[in-house]
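The data blocks that follow each hold one structure.
Values quoted throughout were computed directly from the atomic coordinates according to the rules given, and no laboratory measurement underlies them. This is a predicted model, so every value here is computed, not measured. Cβ atoms are built from the backbone, for glycine too; each structure is taken alone.
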Structure I
Amino acid sequence: MSKRAALFAVLVAFVSGVIISLAIRPPGETNSGRITPQTGSVENRINWRLPLAFNTTLPVLGDNAKYLRDTIVAVSNGAIVFDTYEPGEIVPAFSITDAVRDHKVDVGLTWLGYDQGKIPASVLLGAVPFGMEPMAYMAWWFDGEGYKLAEELYAPQNVHPILCGLTGPETAGWFREPIEKLADLEGLKIRFAGLGGRVLERLGASVTMLPGGEIFQALEKGAIDASEYALPIVDQKLGFNRIAPYNYYPGWHQPATSSHLIINMDAWQRTTPGDQALITAVCTSAVTRNLARSEALQGAVIAGFADIGVHAMSLPEPLLRELESVTNEVMQEEAEKNAMFAKIYAHQSAFRQEYEHWKHLAYLPRNF
């Protein structure tokens, strides 16, 4: 082994060890409460402002940004710094991609489904109704070369996307009254994101998009009748249960929800290959940590619903089948309208079909 190869191996081992040690701690925390560079920090090479789509006070959905921020400064020993900004502080929550594209900021952390109006296929990278669950999405992104399609999609925006967060299913929404059939959705004023919103519009609902911080007020004032947003632990913190006590499952519209670090391509190309690899590795660590917390924290929240008057309900299977049928129609129509949507959706569908051979045989049935 050459001296260069040996040095590289030592560096990789060191970085990997630090990332693994950080991944087992709560995001952004050490014994002193926050990760800081070690004494003798190296010269700072990157100092980027990082606007966020989700507030850092939100568990799982928001605290992933703190994990990313603190881990990157720790493993780089202060050479790379992401200065985080809450939604709307320097960039509106739904405009992060625009800001990165126009180089108003170098980087952002967001849900790519918010770009659906300008980049129709972007929502396929964020969440697909009746689509891939978290493990399948990770497999598609990393080994199914989903990341290459994401890079191709965002290249015209002069943006480089990196998978940097992943959670399990959202809830199917919070409602004032029970939902038992498709007719119950007709005329409903609901906050709903992504392709699931298109499905509900087809079924006669009035769909609107609101940032997370505006949903409770809209529910309280009656501007909307119902809302989906995120995981049970997030939604409860935002107080949806105080207005709409019927919380439905499963999250058919978002079986997995991803977050991406998006970097202005000019800024990305100015960084060294080593720093690019380090940023990508820390994001991969964030994906693992984010998903672990997503899975770990929901059960206790749901177990406590009865004590606060929340009814955790399952959507009837006939209703889910009808939603799936309408979803297939919407997906086909979107694919016919946009070439990149068609390309990515076909790629995901082919991967899922192949993956099912393994999933069907290897895992116990869910009712086992």
Structure II
Amino acid sequence: MKALVYHGPGNKKFEDVPKPLLRETTDAIVRISKTTICGTDLHILKGDLSTVAAGRILGHEGTGVIEEAGTGLGHFKKGDRVIISCITSCGRCESCRREMPSHCENGGWILGNTIDGTQAEFVRIPYADSSLYHLPDGGDEDAMVMLSDILPTGYECGVLKGCIEPGDSVAIIGAGPVGLSALLTAQFFAPAKLISIDIDDNRLEVAKQFGATHAINSSDGKGAEKVMALTGGAGVDVAIEAVGAAATFGICQDIVAAGGHIANIGVHGAKADLHLETLWSRNVTITTRLVDAVTTSLLLRTVLAGRLKPRQLITHHFALSDILKAYDTFGNAGREHALKVILTAGPAASP
């Protein structure tokens, strides 16, 4: 089969690799229909994640059809159409029982990290009963890919960890796909101000279309000043970091109000300064989280009800065979006006 293989920082190839086989009775082999590229994949290619070894097939999002089902599965069978969760959950260990499967003793974020992932024609899913979701008949499969990772990540790591309440002022630093996912799901809680901050005017315009009440371009280095002016000097109740850079985490610290929350979503490959000399007395809560994908069922129901429309996050379509071109597009998002790209397995991409 063909797959996108990581060969060390800056080195990736779309090449022939062996098709995965069932290893345990709880495994499933899924034939990929749709997959995508995540910002975390770009961090891997920069060498930011030491857990990813050369030779690894990347990718942790997608939909597909079960090609082979282990004899130990009870909820899935051969031929079922499924959504693949970015988090593998055994469903039994202490972390899973605490609804924290990102730290599953036998799983967690392993796809495209410590085991081969979804940017391939086939993928092996361990603990399939608790790591897959049925893809509803008539569901928009492109949109369903957004439920693998990006929507749960924005919602769990940003919105829920940020403890957004009705009437709050919320700033989301980063208007990329994850930041926009946080923006979409933050609206569940009716914030009074929903501020999007980025250095790209196109993404800021998209953020306004998605529901941002204010859009601030911080390319002049004055993003924090603009937010403070907008809030009468008080700052925001919730600041969500959705980039993974020291500078954007710094903006969060500069704009959070007394008693406020800083919720980190971004993947940080380098250190970021924590200014306790200014924060120690301000009753500020700082949270981090690796997505657990425990809200996927909730978000799926919301999508099916038409209250959440993740298709609007998709800007480009490619065939899986054009994945190197897709990486170039996604990696140059500003130039290409790219958000999420959809890769379709087979001879042709979706229209």
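Just checking, which of I, II has the largest value of relative contact order in percent (Cα under 8 Å, 6 or more apart)?
Numbers: I: 21; II: 17.
Across I, II, relative contact order in percent (Cα under 8 Å, 6 or more apart) peaks for I.
Match the computed value 17.7, 50 of Rg and Dmax of the Cα atoms in Å, for residues 83-226 alone to one of the structures I, II, and report its label.
II
Can you tell which of I, II yields -6000 when helix-only ellipticity at 222 nm (-39500 (n - 2.57) for each DSSP H run of 4 or more, over all residues; to 500) is derived from it?
II
Suppose you compute Cα extents along the principal axes in Å, for residues 179-298 alone for every structure in I, II: which one lands on 55, 31, 25?
Source structure for this number: I.
Out of I, II, choose the structure whose coordinates give FRET efficiency 1/(1 + (r/R0)^6) of positions 51 and 163 (r between Cβ atoms, R0 = 30 Å, to 0.05) equal to 0.95 when calculated.
I
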